[in-house]
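Quick heads-up: structures coming right below.
Rule-based calculations on the coordinates, nothing more; no lab input. Just so you know, these numbers come straight off a predicted model, no measurement behind them. Cβ atoms are built from the backbone, for glycine too; each structure is taken alone.
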Structure I
Amino acid sequence: MSSTSNMHSNAITNNSQSPFVKLKSINFGDCSWTKGFWAEKVKSAGDKMLPYMGDLLCGDIGHGLNNFKIAAGEKEGEHKGFYWHDGDFYKFMEAKMYIYGLTKNESLLKELDEYIAVIGRAQEEDGYIHTHVQITDGVDRFENRKYHEMYNFGHLFISASVHFRITGQRNFLDIAVKMANLLHAYFMPDTKHYQRFGFNQTQIMGLVELYRTTSDKKYLKLAEKFINRRGTFEIKHDSTTIGYPIGDMVQERTPLRESEEAVGHAVLALYYYAGAADVYAETGEKALIDALDKLWENVTGKKMYVTGAVGQAHYGASTSLDMIEEGFIDAYMMPNMTAYNETCANLCNAMFSSRMMSIHAESRYADIIELVLYNSGLSGIGIDGEDYFYSNPLRMVNNSRNYDSHADVTESPVRQPYLECFCCPPNLVRTICKSSGWAYNLSENGVAVVLFGANNLDTTMLDGSTLKLSQDTEYPWKGLVKITVDACKDSAFDIKVRIPKWAVGSTLKVNGEATGVDLMPGTFATINRIWKAGDTIVLDMPMEATLIEGHNRIEEVRNQVAVKRGPIVYCIETPDLPKGTSILDVYLNGNTPLEVLHKPEFLGGVTTVNVELLLRKDKNGDMYQTVTKPNFEPFKTQLVPYFAWSNRGQAEMTVFIPVIWEI
């Protein structure tokens, strides 16, 4: 392990020594948001989101900490929450670690130490820790994969690795290592019973991260073995699958290296693909990356919504006719009202893309990260930071969904203060808290600017030299980004600036002069020169609002358009329609100017788009009726960012609107 590599070993995803990664992660804390959009979100996470979530998970509502106390024999009671609730508590802890890493607030570290102590006391002598199995009578270890042991272990390994990197303490890492050693003892041998075990394959990511933290290669070997086994056995129901779909639902019909289509539960699939990308980063196996390239193209090119959301259906079938839940169905089959788009799945889409960007050093993957962060990820939480969406449809019509079909109201028309299935809220909050760690990456002789937002970067380059940058921008509301070099080495190096795919017509200047670098949307523009303190880079991206149409095979949006400005997708809500009007009664005047107006006091401070809509007055409500020349009444109104919908009470909403080009 070289001393240079050691300088970058405290990243969220520690790929500092990964031989097949071209863009390396910065240490967490090297970049911090200073003002504007993400600074405000991270502050809200520390001040509101996490304290509120802590009240839930450490009390009698969320019951997450109570489960560990019961398993430790310190409290009476039964396990509450779903089987995977331990993993959700680990994600909550991870979010707190990031805020501690940014603020060095000792009270957060004290709280984390208290949680870790309880978890440690709950852990069994041989290392096993899974509260549902430990607390529930008549349930044995690894008895049924629907208990999500692998999911919980994966988040334990990730959270413990992050905790060690940020705090330098081993108390949590030792718990994870003990569990990982037990997992290795069970699953490394080729025992028949465990050949197809595991429902949500999060342990693959976790094991690789544990390998990166400890340098113990057996964890990498076990991660690889989980991939090698998947899809290599006869698919049939047995005692470990009762109560759950099988086959494509859990990505077990086709070995990963032969896969060309994303199938099944979207969260399971994308955690699996992200884990496989982590394994590739260490092994460089061509068959793995070839499959992952095809899967990424399939997800983002044929099964992703305009908001970056994925997982088209709550219930459905794969192309192999396996029953699936909460996941991928056929290409271009993109329902709007019934779109499931679980918040976790959307965030996993960004996680997978982040890994692919690091491997290939291509900015098109960052376009997906950004799309998710500003749209289908952030829509999962209200602007108050205290209520949540599980699913994120592109259209909501009153009484169009069975809101009572799930006790945890995963398809609710309004955000909820608590979801019994609590996987999404801590996943989103930890993503917000770690967002500054995604802002930059390090290249062989330079730095890549991945996300825009006012921030300071104080890091070391891969050769050990100091690099300090500051970024000043009002992004995403304005497209002007100024990057100042505050300190750097005295020899030439690269600064790679991402040109988003939507940013056609951008300009890039250094110290007021054109760089001469070819600006191709969807790529990094690389500026190589001898930099000095005080040098400035100015990226100016046109921010016109534009109309977006879907592929002609997406039947749901034929003759409809969405409005997008920069990275932000917009929608229309009923609070902005005439009283009593449904979103199904309105059309967009295709010739309307799209007028932009920033409203600092509205919905937490957003930019709206003013448009002319057309209200159709002559529909009678019949299922079918004779066509006559429509009678339209025009009116002016505003569109709001999709992430900010449902913050003004229960409302109908749609992203795609039928368009009329001539009246």
Structure II
Amino acid sequence: MKNLNSFYYLIIICVTSFSFLVNAQNSSNIIKKGWQFRQQGTANWNSATVPGEVHSDLLNNKMIPDPYYRDNEKKLEWIEKENWEYKTSIAVTPATLKNKYIELVFDGLDTYATVYLNGKLILKADNMFRQWRADVKSVLRSGDNQLKVVFLSAQNVVDSLAKKDLPFVIPDNPRTYARKAQYHFGWDWGPKLTTCGIWKEVRLEAYNVKPKEKEYVPSRKVELVQQPDSIGKSFYFKIDGKPVYMKGANYIPSDALLSRMTKKEYEKVVLSAKDANMNMLRVWGGGIYEDDYFYELCDKYGINVWQDFMFAGAMVPGDDAFFDNVREEVKYQVKRLRHHKSIVLWCGNNEIDEAFNNWGWQKSMKMSKQDSTRLWKDYVRLFQDSIPKWVKEVDPTRPYTSSSPLFGWGREKSYTEGDSHYWGTWWGLADIEDNKNRTGRFVSEYGMQAMPNYSTIEKITAPEDRHLFSDVLKAHQKAGNGFDKLNSYLHRYFIDSTKVAKMNVKDYTYLTQCLQYYSLKNIIGIHRSKAPYNMGTLVWQLNDCWPATSWSVTDYYNRQPKGAWYAMREAYRDDIIPEIDLTRPINLPLENPNITWNLKGNEITLKALKAAKYVYIEIEGYTGKLTDNYIDLEAGKEIKISFEGKISKPAISVISLYDVLNKYK
């Protein structure tokens, strides 16, 4: 008996040891070094960075100027019309080749890519948002292996696909054919940099036993409550059984060139939301499914995520290939992200339902009834039938809504049910006070523009550009009639429009930031005062993807706050509901406040003889965040403002609304 037990023990030891040795051969080799790139048809190869994109590689090799400086964006349009090639070599050992399975894995190829290994075609990709795998065991050899990736121009591809479909036209743009970040094709706050590249990690995975998919166990109970009531239908979130009022902003990709987004940059962006007392970010549908680290930070800091799928403002193709592609994208992304407790909603798209029904496409494009019916059927099949089914297969507990918003701001229902994008303010040029009668059940978009910080204007312009409204300033204002709209609001709330033309850019910048501060503080106050009728307010937008005049409340460079960020921080406090101003700044009886200040260490003490509005402190060259700014000072009362870090011989200037307006009497 003893010998028999010893025999069984020996068998167990052998089996265990064999299993260990088999699994020990499993490896994942990240392919990061030795990459080169070139424009297809040219001879010279240049060093490349992977993960990355072609614009960054061109910039790093000093082959193009900074696309964010002056009007260089326009000068770089040629890049998007070319095809680009990337190559490297992979060193493979005989031990690696002994594995049963060897796969080359691309976590992200942007977008139309053909991959060759040792001269053999191994993969064709056509979706930026999918992971791509190729079985390469039979192609690999011991020693160096040549890997090449060829990218076709996404702009050329979508133009070709759109032309092929004529006379049938999909509004609003050929970009909709591409499963690629839609903002790369340009937006009303971002540049048109239709880039390409290996934008996520590449690795060689070798193993003998295919790893099992980790079982998903939801931890993270979320309900979207949409119940009929006496006014319409509710729209609010219950988390772990408790209704939560959502205070937050819309999030766009934080750079037009995604490889620039380091962990440090993500920390800055998410902390800018947390520090402003936000509890929700809506990841907007024209960008990307964000990096894992973004969601980890949201988990960590208690930021709920409204996650759009990557569709925005355009109808979609209805062919089987497109639907199959989207199905794989949806399942991959939901599986990748579903373990993050921060995600509380999957949303099919941004503004497509609203666009088809309210933007006049049928009339402006002289669309036939047959084409219109076909487009709507394809829309319904994707967003109301298919995507919710695909989501439920891999994440059965989280809520899904087909589109944001369900009703546009021109329809009465947008104020009584569903979520609302209220753009009567700004696009409709309605007064800020009109929000009192236009508050929806959950306002998921609204905003007011402002110039970027003046230090940013200095970075992106030459001295000769710094006048209103220079061609370079216009190149960084993407909204239609953007400056006209800003001036309309400045005229009503701050200064007569006849005086704007006399202003210098620095004063104009200051006033637009005061306008954005005033607008958001009051609109948030209106929304919050209507709880529980209204149960959410998400400002458009938290961040910028390049230096621009936009709706962002933070500046692109160093993620510095703009004036409105401080307004939001106060308006989103849990312990107060912000007071609404019903006096417009233009009607205030301002007097010279005679502000004095002194600096001790990293603390600035301010005092005014008369009451002062929107007191702005600027520290030349400082890239951090002040504890407060654009503040109101009571007569005779001291306020202390501090800043992070140390500055040797800081150059400080302090201005108020009186100081600026008094120049232009």
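Key figures for this structure:
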read-out: Given 11.4 for mean count of other Cβ atoms within 10 Å over residues 233-240, calculated: source structure among I, II; value: I
read-out: Winner on percent of Cα pairs over 20 Å apart, for residues 345-464 alone once structures I, II are ranked, highest first; value: II
read-out: With log10 I(q)/I(0) by the Debye sum over Cα atoms at q = 0.05, 0.08 Å⁻¹ derived as -0.22, -0.58, matching label from I, II; value: I
